[in-house]
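Q: Several structures are given next for inspection.
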Structure P
Amino acid sequence: MTLRGTLLLLFLALGLILGIIFLEPYYRQSYDKTIFHGVPEKVTKVTIIDGNDTHSLDRHHEGWALSTTPADRVDSEEINHLLGVAYAIQPLDILSRRDLHHQLGLSTLGLLNPKRLLILHGEKNNDQILYFGNEAVGDKCLFACSGKKGDVMIIPSTLSDIAFRPIDEFRDHRLTSLNAKQLERLSLHQGKGDMTLVSEESSWKMTQPILSSVDTKAISTWIDPLLSSRILTRVGSDDGDLSLYGLDHPRAEITLLESGKKEPIILSLGKTSDDKESSEEASSSIYLRSSERHAIFKIPRAMENVFMISPDSLRDRQFFRLNLDTVDRIAITKGGKELTLHRQGGGSSDWITEEKNPRKIPGSQLEELVKIFERTQISAFQLATPAHLQEAGLELPTGPANRIRFIAHLSENTPDDNAGDHTVAEITFGTPTASTLFARLGNASDLVQIPSKTLEALDEIYRDGR
């Protein structure tokens, strides 16, 4: 070999070595970059294509929706998991163009006409596509490429395992996405009768079967477990034969109206599941139909109790509430005789009896009376029928045995009331037994049962005023 040839070979070898030294880092840098660019929060839609099946998950202001028929709500944890893995995944290796052309064809890799695609749609048509091919090494890696002309990569199978599951696994596994605080109206229809509850600002009122205040905490304790109940199985859409599930004539129905919405959600209770071939958990379940999701589900049988609630169990058990500062006069009746008190005035908190020989009643004594009433808990309710009123000693020929009226005085007319005295609150007490007595608040349609000792403080004030 001539000197010139030798030098040429040396230069070629040196160039190859330098190329490897300088180009290899740039080649390896691509291993450290994620396949998808941007952030999950910018994704507006996810399209999953698996052979002939195409499904999309669309982002809305209230969450994600699944493009099934009928459409359904997406489980937020599932979509967040999918996007989190997608934006974190990196190639394990990138095939060189030489290997791709001479040793491995696209058809061999399953990427010539790939059957599995994941498309992340962004704003302004900024879409990113990942094609999935055959298994690479073992069952933990796949061949993939980003776009038709993108690099061919070997990637972990994690993303594929998440994206190409049965589409039902992306459905929300909770019965609803609501809680009691989001509702403005709630009604129950069952064999025992109907119940309607209405939310007013931060409290609830019962309007059916009786007008009554409701324990807000009891509402949440009752309905929230059903609203967030875990779905055991999605049986199918609700356009088939409902009699198979006892839903042609539901045993009970709960209707929910979310604040600001026009369309209510109706949850219908069907029969108990008798599928003995299912798991023990699924067989101890009940069928339920959701109008919102147009579907029939199996949910835990324990949720059946929610539909069987009695109105009394939700009612407010606090006997009395009053702001004494709004009261100017108090009238106490015992045995047909009335004792009236008014504020002493002059900055004093004490009260004066309206008698020939007026007596002073300490303000602290009346404040304690109101506190006793407010601490008293109702143990039972009873309709104020004539028979019940007479039996409880609340309708006597001589008038009420025990009564207290709290009166406010208006010095001038208002848009709501005329000037003069107005009863702020009134309690009529029946005849006490050894441990209990019945009372009636104003003209309420029911009586309440409370401890008989509630009268002791009232008796003391009456004695002190005489």
Structure Q
Amino acid sequence: MNDLSLPVDVKAWAGRLGPDALDQLQSINSRYTDMKQQLKRLNTDKGKLSRRIGEAKKNNTKDEQAIAEIKGISASIKQLNGEVSSLKSAVAAVLAETAASNVAPSLPGHFLTADSHAAESSASATVNIVQVDAAMLEAWNQYVDTHPRSCVYHRYEFREIIEQSFGHSCLYLAAYNQQRTICGILPVVQINSRIFGNYFVSIPMFNYAGPLADSEQIESQLIEHACTVVAQRGASHLELRDTKTRQNYQQKTSKFAMVRPLPQTAEQLWDEIGAKVRAQIKRADPHQLQFSSGGLELLSDFYRVFSINMRDLGTPVYGKEFFKNILEKTSLNHQIAVVYHCGKPVSCGFLFNYKGTMDIPWASTLRSANLLNANMFMYWNILKLSIDAKCQFFDFGRSTKDAGTFKFKKQWGAEPVPLFWHYWLKNGGELPELNPNNPKYRLVISAWQRFPIWLTKILGPPLVKNLP
């Protein structure tokens, strides 16, 4: 917050400041770039004149013209340096005004029910809902990025990732107002499996999605339109992975997101996590663990740990290509974290940074590394990395209340945020239970845990692609 060096790293502030403040910082950067170029030219000219004056002195003469010119240039340089200082003050003013006018949010935007777009509900009476394709990628993402309740998984890239990785059919709906601009979106994916059935999810493989719109009315119209298509395609149900409750739909509320606000420094975080957690982190010190973060170059090490851990949990593993497809989307801000012991990967996480929230949808640690406290070491370093990235929040992912993962995340200071998974059921009846907690999968899970890793890498991807 106190770093007022120029040019300002606008991208680093994207999750903390509103669009107007970011535009002001961009404008300041442009002015600074112009001033810097002027200063460079003036200093070059001043150097040439200084050499002329020096040559004149050697010849016992006085170059009056050069002396006059250098005085003028020196005055211009002084004035420009003063203007640069004024730009730094302008940066400070933008940040101070933002701090004064905006109370820090208690949660990431996609968990908040207050919706600034709702003020435009007067335009919601007449909308045209259409299915969009890649030609609308830019407009779709622009709407998502400017909507206060969006999360990274609303972005269009995840359609491409899911289609490319799993071959699923996607139903991406956009609502257009009378001005022919987008006023709502709903991403939905169809999963059609002989084993698990035919159903739709917004969206599978990730924790959050559901509709975004300028008003509740438009969101409802998007859902109703999706339900019509779901019924036409003979699917059993539609699942909306919402972060707010909705009327007229059955819902599951057993899952919670675990979210921790982040302080401005790692030192503050160290003080906040308490003696017990600090002691667990310190127990990793004798083992000389190493932490690395990066991209595709770490994928093989990440996948080795991830695939072993999934087998140990009795869960089919995603194919390596899925993660590769994500990492190749350079428009997304993502990275892999890996912890090494004696040069071998033992713990890993996959991270997304969006609008000031660092999200970890996948994390794994080898059971053999538990005695090394590798998991605590990894999360500590990931949290520090998140603070360095100027994130306001860390999202530990979803957990069932009072489960082991719930307690693990809570010890870091994460607070539970209720999730609302809403369902439209074609024929009514019971809610679907396609999850490891379903008793009918216990024998399968037990058998899977005894499979060799190489076999789970073959059998896992065709199975898991049909699970939500």
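Q: Among P, Q, considering only relative contact order in percent (Cα under 8 Å, 6 or more apart), which has the greatest calculated value?
A: Q
Q: I have 4.1 for distance in nm of label points 7 Å out along Cα→Cβ at positions 173 and 205, calculated from one of the structures P, Q. Which structure is it?
A: P
Q: Work out the source of -13500 here, i.e. which of P, Q gives that when helix-only ellipticity at 222 nm (-39500 (n - 2.57) for each DSSP H run of 4 or more, over all residues; to 500) is computed.
A: Q
Q: If you don't mind, another one. One of P, Q was used to compute volume of the Cα convex hull per residue in Å³, and the answer was 273. Which one was it?
A: Comparing all candidates, it corresponds to P.
Q: Still on this model: Quick one: distance in nm of label points 7 Å out along Cα→Cβ at positions 245 and 365 came out at 6.6 when computed from one of P, Q, so which one is it?
A: P
Q: Where does the value 21.0 come from, among P, Q, when mean count of other Cβ atoms within 10 Å over residues 285-292 is the thing being computed?
A: Structure P accounts for this read-out.
Q: From which structure (P, Q) was distance in nm of label points 7 Å out along Cα→Cβ at positions 165 and 325 calculated, if the value obtained is 5.7?
A: P
Q: Comparing P, Q, where is Rg/Rh (Cα atoms, Kirkwood Rh), for residues 333-372 alone highest?
A: Largest one: structure Q.
A short reminder: the numbers here are calculations on the coordinates, not readings from a lab. All values reported here derive from a predicted model rather than from experimental measurement. Cβ atoms are built from the backbone, for glycine too; each structure is taken alone.
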